[in-house]
Structure P
């Protein structure tokens with residue numbers, strides 16, 4: 001295969017907008033795919049109705065930036081370039097959570113293409129708002145095009161947040177098991193279909209030992225624990241979610257969510273955590289961060 005390359009000419013170019021209706025099956029399927037039976041997501045008899053989990057945000061952007069990309073922007077690169085894409089960084093700034101039976105407008109653009117040792121980091125900014133222009137959240141989703149060279153040096157950046165590195169001491173830990181079916185269930189319940197997660201053959205073709213769990217699921221497994229243990233199970237308190245996806249999770253991996261710092265200032269709480277993969281001995285999510293209301 002010839003050398004794969006890309007350049008930063010599309011940084012700042014708006015994409016075609018998508019209008020999408022969010023149903024209760026969309027939001028409950030996302031929660032169920034992670035075995036997250038929080039009443040805020042599942043109890044449609046609760047006063048005020050149900051909400052989409054915060055990490056449902058990825059269900060809106062991923063089909064656009066990877067699966068159906070050519071419907072939204074004319075990218076003159078071969079499919080082989082996008083086959084190298086792996087979720088790498090995440091930053092979501094919430095104004096409010098989406099509730100079912102809502103129509104949203106999704107606005108997307110590439111805000112950065114940055115050369116990295118492993119390839120090229122590409123950062124999409126995704127604004128999700130209602131039909132009157134009132135925002136739900138803005139997401140900066142970073143992906144690594146593994147082995148793809150950025151020819152022109154790149155440009156742009158993604159938001160910075162206060163990154164705190166794990167120093168060995170934890171406030172609490174919670175075990176999580178990524179079962180063999182999880183990549184298939186997460187893929188099948190959501191609009192997040194990509195063969196790298198459900199086809200060992202495809203994973204082998206891009207030099208992975210097996211199909212991998214979605215990076216957004218790795219992050220979501222931590223977010224679930226943080227919401228339940230630190231926020232009283234109330235996802236409406238979440239204001240920012242961020243993290244860096246640094247190693248893969250495979251089937252039948254034993255994981256550990258580790259909260260290692262908590263800061264409270266006024267009406268804001270900052271939570272710092274990581275997801276450790278006991279099976280591989282590697283950190284799967286580092287610089288995990290949640291900002292929430294107290």
Structure Q
């Protein structure tokens with residue numbers, strides 16, 4: 001099966017500065033991959049290469065089997081920048097119509113109606129952008145990125161300026177897109193959001209992949225906390241060791257009140273991977 005995005009030995013240098021130093025990355029069909037890393041890690045450069053805005057110094061990237069930057073690749077991509085700006089006097093419907101023209105989409109009104117319904121803006125079709133909340137504008141931005149039915153969606157910090165309700169709305173929308181088979185590469189600093197919604201996480205540092213895997217794979221056991229009549233105590237071990245440890249404590253005459261299996265969070269893994277680097 002052809003990956004929605006495939007990068008192999010991807011390098012990019014700007015003069016003496018190395019932005020990417022041999023990155024390998026895949027985003028599968030219908031997969032939601034989170035891209036993490038401090039400022040200067042190479043995240044934006046990777047996304048720009050996928051969009052065709054930047055050419056790699058070495059290596060190559062493909063979108064659905066087509067060379068990144070080619071016309072065929074660009075037809076398969078939807079993109080929402082972090083600091084996007086839409087004309088305030090445009091209505092939601094007018095904005096999507098404009099992007100249909102820019103993308104060469106033949107979806108017409110039916111596509112606009114479907115996209116506004118998908119992002120929960122059906123009732124705001126005639127509302128001007130300047131009259132919308134930040135959350136509504138963010139959802140409208142995702143709608144414009146989906147014009148033309150792209151197979152790969154590139155999102156840059158789509159929830160950074162939203163309140164918890166707005167972030168949850170976007171998260172549910174991303175889950176809906178995944179169910180529709182749309183692949184997503186999500187660049188974000190909100191580790192909790194990445195942990196909740198992404199199938200896999202890729203952590204970049206100084207242009208290199210330093211860690212990757214599912215959120216569950218990146219979590220590590222930190223022992224077992226057992227509360228007894230003598231207080232709480234931390235034991236070495238994993239989930240499978242719980243029955244044995246409890247049985248040993250009971251046999252020793254202890255009263256067991258609670259057991260908690262401790263694992264590291266994505267934040268713990270991220271901080272360990274990037275060390276003292278700041279975002």
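Computed quantities for the displayed model
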| item | result |
| --- | --- |
| With helix-only ellipticity at 222 nm (-39500 (n - 2.57) for each DSSP H run of 4 or more, over all residues; to 500) derived as -5000, matching label from P, Q | P |
| When distance in nm of label points 7 Å out along Cα→Cβ at positions 36 and 60 is computed for each of P, Q, the largest belongs to | Q |
| Identity of the structure behind 76, 49, 36 (criterion: Cα extents along the principal axes in Å, calculated), options P, Q | Q |
| Which entry (P, Q) yields the derived value 4.3 for mean projected area of the Cα convex hull in nm², for residues 124-179 alone | Q |
| Structure (P, Q) behind the derived value 31, 18, 16 of Cα extents along the principal axes in Å, for residues 220-259 alone | P |
| At a computed 0.60 (FRET efficiency 1/(1 + (r/R0)^6) of positions 132 and 268 (r between Cβ atoms, R0 = 30 Å, to 0.05)), which of P, Q | P |
| Which of P, Q yields 2.3 [distance in nm of label points 7 Å out along Cα→Cβ at positions 44 and 68, calculated] | P |
| Structure responsible for 0.00, with FRET efficiency 1/(1 + (r/R0)^6) of positions 100 and 244 (r between Cβ atoms, R0 = 30 Å, to 0.05) calculated and labels P, Q on offer | Q |
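No value in this document is a laboratory result; all are computed from the given coordinates. Source: prediction; values computed, not measured. Cβ atoms are built from the backbone, for glycine too; each structure is taken alone.
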